[in-house]
Structure I
Amino acid sequence: MLNLADQVGKELMARGAKLATAESCTGGWVAKAVTEVPGSSAWFDCGFVSYSNTAKQRMLGVDPQVLEQSGAVSEAVVAQMAEGAVANSDAHIAVAISGVAGPTGGSDEKPVGTVWFAWAIQGHPTVTCLSYFNGDRTSVREQAVEQALEGVLAYIPK
């Protein structure tokens, strides 16, 4: 994962851009991965760990009605999380993650392993759902971190 985070850093540095993270189910793991890269302070602005719905509202400006209607693990919520991370930081790009890592908490509609991602570039989000990561809680979270970083690479303006 360090190589992937290093690639993200090189791409951001080449463009003079900064990254912010808005994490729920990964609990700051993306921020941890990028800050393991020496010199990441040049391209990583901040990370928001918004595990509770209240934190999502307070820190990232997620609309309470959207949370109530769609649930925390949803397209609408991760889009607002990513937009809020850009708006509340000096970052040019943000990645947001919300999912069901397990082993409990899943439902028929959102089984364990369902993870939503959004990447916002200057406030304009691109959202995708990657159901269903396999494995235990740690494995689901690790796969989500890797996908988040791969998405940053894909969405950095070229």
Structure II
Amino acid sequence: MVGIIMGSESDLKIMSQASQILQELEVEFELTVVSAHRTPDRMLEYAQTAGKRGIKVIIAGAGGAAHLPGMVASSTTVPVIGVPILSSNSIDGWDSILSILQMPSGIPVATVALNGALNAGLLAARILSSFDTQLRQRLVSYQSRLEAKVLKSVEVLKESYPNGFD
């Protein structure tokens, strides 16, 4: 199971991308709000009990100071994937990116692109697929669909530009 957490409900628009891809891949998940600054006790309880509750990977999204992924990672051994979010109080997203990316030695957090919750969901699924051959096959099928979409666009462009596109 994957735990998807975010610093506030305003992050749901971005973080729902992770839940959607996990649903598509038939990966069980839970989704909730856990604020590092406004609900620190809830955050610690979530992180410290995640493994016991069956959570295998945590996706944590946060904007601004974006302490949630790092603080959760410091309180659990469950892998944490951080999603920096461009929030209303953000400095072009760089504050969030750097807060999640620049973790001290010993507290790893995998970090995806700004607003990259879809990739966070895919990364969580890939981690889980190391131990689940059926999930691995669903990921192969997903990648095949991506490839087919690109190849279809190549054919459309070839038809539109027969003398200048290959």
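Throughout, read-outs are computed from the coordinates displayed, never taken from laboratory work. Predicted model, so just to flag it, every value in this text is computed and none were measured. Cβ atoms are built from the backbone, for glycine too; each structure is taken alone.
If Kirkwood radius over Cα pairs in Å, for residues 57-144 alone is calculated from each of I, II, which structure is the one that comes out at 13.4? If you can, show how the numbers build up before the last one.
On the way: I: 13.1; II: 13.4.
The value was obtained from structure II.
Out of I, II, which one gives 17.9, 64 for Rg and Dmax of the Cα atoms in Å as computed from the coordinates?
Details: I: 14.3, 44; II: 17.9, 64.
Traced to structure II.
Supply the structure label, taken from I, II, corresponding to helix-only ellipticity at 222 nm (-39500 (n - 2.57) for each DSSP H run of 4 or more, over all residues; to 500) with the calculated value -15000.
It must be structure II, since only it matches.
Comparing structures I, II by mean count of other Cβ atoms within 10 Å over residues 49-56, which one has the largest value?
I
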